[in-house]
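**Q** Quick heads-up: structures coming right below.
Throughout, read-outs are computed from the coordinates displayed, never taken from laboratory work. Note that the coordinates shown come from a computational prediction; the quantities given were computed from them, not determined experimentally. Cβ atoms are built from the backbone, for glycine too; each structure is taken alone.
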Structure I
Amino acid sequence: MQIDYSPLWELLILKKISKKEFRNRTKIASSTYSKLINNQNVTIETISNICGTLECNIEDVVKIATYKKKRVLSLFSGCGGMDIGFEGGFECFKKSINETMHPNWIKVDSEKWVKLEETGFETVFANDIRPDAKAAWVSYFNKKYDNANDIYHVESIVDIVKKAKAENNIFPNNIDVVTGGFPCQDFSIAGKRKGFNSEKSHDGGKWEIEKPTVENRGQLYIWMKEVINLVKPKIFIAENVKGLVMLEDVKEIIENDFSTAAEGGYIVLPARVLHSANYGVPQSRERVFFYGFKKSALKPEAILALENIQFFPDYDPYPYPTHNYNVGIDNLYDFVTNREILDDLLEPDKTNDLSQMKYSKAKYLSKGQGNTEIKLDNIAPTIRAEHHGNIEFRRLSKENGGLNFDELDLGMHQRRLTIRECARIQTFPNDYQFILDKTKNNVAVSASSAYKLIGNAVPCVLAYNIAMRLSKNWNKYFK
């Protein structure tokens with residue numbers, strides 16, 4: 001059984017009552033307030049006192065549920081940014097969490113870094129074509145799962161779907177959620193933008209035939225739909241770059257294709273672009289998300305709401321912004337800056353962290369991607385899935401136009417962002433080790449691979465916002 005006081009905090013926001021005013025009016029002790037914050041048991045007298053003060057019912061203050069984690073099947077998993085965020089329970093920069101909006105998200109508090117509450121989701125199947133992605137993922141998730149190596153499958157999604165159909169489904173049973181950031185290079189502004197006509201095959205190799213097919217890289221979302229057909233989750237969430245919406249009709253085509261999953265058994269909401277900086281990520285990273293809900297699993301009122309979502313904002317699955325980068329909404333935190341997220345890291349020659357020691361030595365060029373320095377008091381540009389010359393500079397020399405004078409005057413030299421700095425900007429936890437010697441699967445993760453894995457990932461904190469919004473509304477949606 002799990003105690004959850006999130007209805008209380010939402011009620012206070014609705015009634016425009018501050019936490020200080022709440023404590024003054026209810027006269028509850030500090031120890032009792034701490035129990036409420038941490039979802040621990042309090043006396044029935046305390047609950048009665050709160051309900052009387054706020055003129056509400058018990059269900060407006062607390063909800064009690066038998067705790068059973070919801071099962072997630074993760075596709076195009078990479079090194080696990082989406083999976084880490086979707087499960088929660090990871091270390092996070094404190095300012096990345098808006099405590100005013102979400103006072104119950106922090107499990108272990110400290111001055112700068114906090115540990116987040118778990119979301120109630122668990123990854124039971126992960127998949128990618130990159131062996132180094134599995135090596136990194138397993139190294140991190142070994143802390144949580146004894147069978148992490150068995151959870152992650154290295155294979156093309158096309159091949160794994162064909163195998164599932166031939167072998168009577170190799171996927172786990174009772175999947176609640178399917179997630180997947182299908183390959184974005186063919187829709188990215190930074191790439192060649194071949195879109196559906198990608199020259200790459202499903203396994204990442206060069207396509208050998210002239211006519212595009214559903215097995216090329218630009219159409220792998222079709223195979224994600226095939227997985228949905230097989231496992232029939234209650235909900236699926238697909239992610240891609242913002243550039244996708246700029247290609248003619250592509251967003252609408254993908255929405256329509258997803259809506260045919262399981263013979264039209266899903267309500268697919270209009271895709272929406274989320275800016276990561278509005279969710280506590282110190283980065284200019286915009287991504288489009290597609291949501292699909294299984295009709296037969298939904299409550300009747302949820303079907304009505306989701307089909308008319310503009311009139312039912314409480315049912316909107318997209319997370320509300322928590323930070324104000326470009327939304328202009330009251331009660332939001334200021335966006336997180338590079339200086340805040342990076343200022344406690346030692347220089348590469350003074351640290352014991354292998355991920356902070358490693359950085360691209362590519363020379364400065366006056367033109368092209370990756371030849372500007374990050375602005376310390378702003379957000380970073382998009383962390384790209386690149387190495388060498390496409391990794392931005394942590395600082396440039398004065399001769400090359402560098403503006404971080406305080407650091408330069410201290411003798412800090414021109415260099416590009418380290419692996420750890422890119423990971424911090426992507427909101428990966430500090431205990432994620434990206435540089436690995438050969439693992440038990442005989443796969444190493446190099447600095448070059450680490451840059452690519454980090455740049456391909458969904459920011460962990462953005463994924464956490466998505467998961468917590470879904471967790472909050474789960475019982476509202478599903479029977």
Structure II
Amino acid sequence: MLEDNPCCSPHCNDSLPAAEPWKGGGTFWIHTYGCQMNVHDSEIYAGQLRRLGLEPAETPAQADVVLLNTCSVREKAEEKLFSELGRLRRLRELDTARQQAGKEPVRIGVTGCIAQQRGEQIIERESSVDFVLGTRAIRALPSVLDSLTDGQEAQVITEDFIDFDASDADRLDRVRAFVTIMEGCNNYCSFCIVPSTRGLEVYRSADEIIDEVRGLSIRGYREVTLLGQNVNSWTDKSTGLDFPGLLRRLDEKLAGDIAGVERIRFLTSHPKDLSPALIEEMGRCSKIAKHLHLPVQSGSDRILREMNRHYTRQDYLQIVERLRDVVEGVGLSTDLIVGFPGETDKDFEATLEFVNEVGYDSSYSFEYSPRPDTAALAYMNALPAKTKRQRLVELQELQRRIQTRKNRAWEGRTVEVLVDGFSRKTEDDVSGRTSSNQIVNFRGNRELIGTLVDVEIIRSGAHSLYGEVRSDSR
């Protein structure tokens with residue numbers, strides 16, 4: 001689940017004291033590439049910059065500090081990074097007004113997964129970069145900025161230290177919040193670079209997680225998403241509590257002394273580690289959202305073996321069957337890769353058949369992208385770009401038809417929607433999500449944001465629903 005998100009939060013965390021202003025203040029601009037964990041990391045970077053007295057800029061041309069928070073899951077993300085760095089270098093060279101005013105040049109930093117993996121190469125390839133911070137060096141930003149001087153060699157920091165504290169995060173949303181519960185992954189799927197960029201699994205304690213959720217409830221947040229590369233493997237090392245147990249504790253707390261948070265979501269789950277106990281807790285706990293994102297990647301058993309996924313299509317189908325038996329109205333989404341090395345027409349047809357059989361509510365699908373430090377990089381029989389593109393178009397068209405059909409079935413039904421903002425299309429409408437993660441738009445105003453509303457669905461499209469507020473809604 002990926003994003004490409006220019007991130008300049010207009011919000012600030014008023015509960016935290018400001019740090020010593022950086023060179024008298026200034027402005028910053030952050031561009032986030034990649035997954036929700038990167039988005040949350042950018043929120044933490046933004047919080048640190050706000051505490052240093054910097055304010056968000058509308059564009060990179062207006063900023064004193066520019067951060068590019070990177071993703072390395074696909075090659076295209078790296079291409080975007082270096083294209084952006086080239087634009088920033090030209091922007092800095094042409095900024096004569098700053099030069100004439102005697103101001104320091106714009107400081108450019110690269111952070112995130114590409115920074116962790118290719119820090120030195122970034123510096124060698126792009127002279128405009130002042131510093132590089134890896135995925136476990138987030139807290140180094142203030143000291144690095146403070147140490148920057150003209151003519152100084154670029155700094156590369158990829159230290160192996162994890163600080164889960166997000167109390168100073170400058171969050172983009174005022175209704176929904178991310179809470180990181182773990183970092184890293186131990187699975188080594190043959191296509192995936194995450195173990196190289198995020199490291200092996202490190203888990204946060206249950207008490208720390210619950211305390212952060214409590215703090216978010218005090219600040220008025222209504223929904224929390226627990227983040228991890230594979231949340232199913234989370235364990236509290238001091239108590240032995242597993243992930244289903246954590247969900248149970250959170251559900252009990254939200255029904256007790258933590259008021260206001262209405263839903264808990266979680267991302268991402270690995271099918272091989274998804275236990276029957278987790279499904280039971282999803283069915284039992286009223287505060288756990290009725291939605292599961294469960295990446296399958298392929299519907300071909302042969303390709304799943306080559307991907308080192310450790311489950312078969314039948315294993316996955318049994319999970320889906322149990323999930324739908326236990327969790328009423330559950331929404332199901334997935335990730336899919338087409339064009340994996342050696343994928344035959346038969347393998348691809350197996351994926352199409354599988355997607356049709358499962359009937360996902362939504363999916364995120366991509367062409368295979370070879371990545372360094374992965375086993376699949378050495379695989380033979382790479383597919384032509386044209387073949388990968390054709391297969392992706394065919395898969396996405398199938399999924400569009402499935403979503404259109406499934407969304408049409410919501411027409412005439414009443415659903416509970418947590419309103420999280422205005423519609424992207426018009427400010428006459430507000431938008432939110434159901435517990436099962438359907439996007440619902442309807443006529444409303446700012447006062448509805450952050451509330452639960454009963455909405456009758458009157459029409460549908462492939463990607464969202466449209467409704468009307470029930471007259472007897474809360």
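**Q** If you rank structures I, II by relative contact order in percent (Cα under 8 Å, 6 or more apart), which sits at the top with the largest value?
**A** Working: I: 16; II: 10.
Largest value of relative contact order in percent (Cα under 8 Å, 6 or more apart): I.
**Q** Computing FRET efficiency 1/(1 + (r/R0)^6) of positions 162 and 418 (r between Cβ atoms, R0 = 25 Å, to 0.05) for each of I, II, which one ends up highest? Mind dumping the intermediate values first?
**A** Details: I: 0.05; II: 0.25.
For this comparison of FRET efficiency 1/(1 + (r/R0)^6) of positions 162 and 418 (r between Cβ atoms, R0 = 25 Å, to 0.05), the top structure is II.
**Q** Assign the value 0.95, calculated as FRET efficiency 1/(1 + (r/R0)^6) of positions 234 and 466 (r between Cβ atoms, R0 = 25 Å, to 0.05), to the correct structure from I, II. Walk me through the numbers before you get to the answer.
**A** Values: I: 0.95; II: 0.10.
Matching structure: I.
**Q** Determine which structure produced the value 6.0 for distance in nm of label points 7 Å out along Cα→Cβ at positions 130 and 314, calculated from the coordinates; the candidates are I, II. Working shown, then result.
**A** Numbers: I: 4.2; II: 6.0.
It must be structure II, since only it matches.
**Q** Here helix-only ellipticity at 222 nm (-39500 (n - 2.57) for each DSSP H run of 4 or more, over all residues; to 500) was calculated and came to -10500; which of the structures I, II was it taken from? All intermediate terms of the calculation are to be shown ahead of the outcome.
**A** Working: I: -8500; II: -10500.
Comparing all candidates, it corresponds to II.
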